[in-house]
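Just below sit the structures, each encoded as structure tokens.
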Structure 1
């Protein structure tokens, strides 16, 4: 098991700690509706239930504003060259938050806010890679009709929130810029490696983003009590190594990790540590030996994307290597 590094040890790994600011109304309003933001504002200092599993306490809105602000802060630092990559250690998570309502523990969609801020600064294309055990319905829906944000997700399916089928590929101008790879329960590191190597990385190379944002959920860990996947710290380190390498290749290393799920504290600490070390330069590779289930899932995603321009460009890069 990896050591659970704290602030002093991480600083020794070339980690510079930053204190976030709150996100502004303008930054949030790029992806969230006015009614939703007004409702959250009215909840400051109160306890409330927003849905069956989303609650706020007196300082939850403050925390959510700081979480979204940390995402914006990270974008600013990478865009202006003050940092090479970043990890926003935030809660509450964000990828279930829809444009107009909170959902699934999420109040504000941190990844969407970050992507919109990158575009506002001058980026032309942003990619969001979501490896949380749950599908990021909110992120997908916010950008479904757009091609300036590419959304890629691998997630347990069927599972909460019920979205994320391979057939969900975006709509209108954004058709083909949503990429979902739903996976059956029990998938280990090697299967996630196959998804990354034979689907995500070719699509990212074809898209050539100016930023890569990871919705970094750690609830696919084998010890997590909510999901039923079998990812290990090695798997998360390998995902990060792969994303860091493709970010170096495509966009000057601009890679931002935003913490999403993860509900076993020990597994979360170890997995985040593995990712931070990979962002700092340690390399990890996926084990080989993908299962037939993973291969079938990737093939189903490619089939759903058939005849879309981005998929055609990505498929030319040998999308299904025998690894």
Structure 2
């Protein structure tokens, strides 16, 4: 074997040995830890404050809504009937208040004055009658019994005249201040009832209170909707975060504000920066045991949320996020 062939053979064997050593080195190196999470976003439920039958749905899945866009209307005959009752009661209370403020009618006042004059005339007649009987009694012509009877009728006529006078004064003066205040308060009570029912009537039309994309329509037109049950669900894709379930022995890598680079396979191989925004204070998914089981300790998982530092285009809820520690 010549010298050149020996050199080539030695070099080849050396390369093979180095390749085998490098392969074993790579095989025994710790593999990078990759955590998989998913994209989540803020969800809003649009529901009705009052029960009723859905009249019309104005949106469909995938629609992008702005704040105050109409979403659906609901029909509630019971609320409309209550509004009519409340308005009728308010009108009645207003009429009573007006009556209390206006006082008696002219005819009623005149009738009270006439009754007073009538009582005065009766009093004057009884006064003259009593004076004649009194003179006859003093002359000994009339008995004391007759004189006392006439005197009693005279006194009764005086009381009747005084009572008629007071009634005429009351008719002219009108209702008492307390009656007017009570009537005014009653009108305010029924006005408040009208306002309350009117507020429910306004709830028959529901509007988007936040921008977002329609993801679910849970109740269709014609179906009954109970109080507070979601009818339409919105997702605001501008308020997104990536959530990871992190084992507790890896929590040391996560601190609030720390920035990681993660990959979203659905968007390609580009790396995106995410910052830690929240670490759950309560663990999940495992039952804690303080004793060694032969294969290590049970580990709890904690939910960690990371928010993208820049807006990401075409991001959807549920997309996988891969983060390498």
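Where a number appears in this text, it was derived from the coordinates with a stated rule and is not lab data. All values derive from a computational prediction rather than experimental measurement. Cβ atoms are built from the backbone, for glycine too; each structure is taken alone.
1, 2: which one has helix-only ellipticity at 222 nm (-39500 (n - 2.57) for each DSSP H run of 4 or more, over all residues; to 500), as calculated, at -12000?
This figure was derived from 1.
Next question, about the same structure. Suppose percent of Cα pairs over 22 Å apart, for residues 65-208 alone works out to 66; of 1, 2, which structure was it derived from?
Source structure for this number: 2.
Quick check: -0.98, -1.20 is what I get for log10 I(q)/I(0) by the Debye sum over Cα atoms at q = 0.11, 0.15 Å⁻¹, calculated from one of 1, 2. Which structure matches?
2
A value of 7.1 was computed for distance in nm of label points 7 Å out along Cα→Cβ at positions 33 and 185; which of 1, 2 is the source structure?
Answer by label: 2.
For the read-out relative contact order in percent (Cα under 8 Å, 6 or more apart), a value of 30 was computed from one structure; give its label from 1, 2.
2
Thinking only about distance in nm of label points 7 Å out along Cα→Cβ at positions 281 and 305, which of 1, 2 has the largest value?
Once distance in nm of label points 7 Å out along Cα→Cβ at positions 281 and 305 is tallied for 1, 2, the winner is 1.
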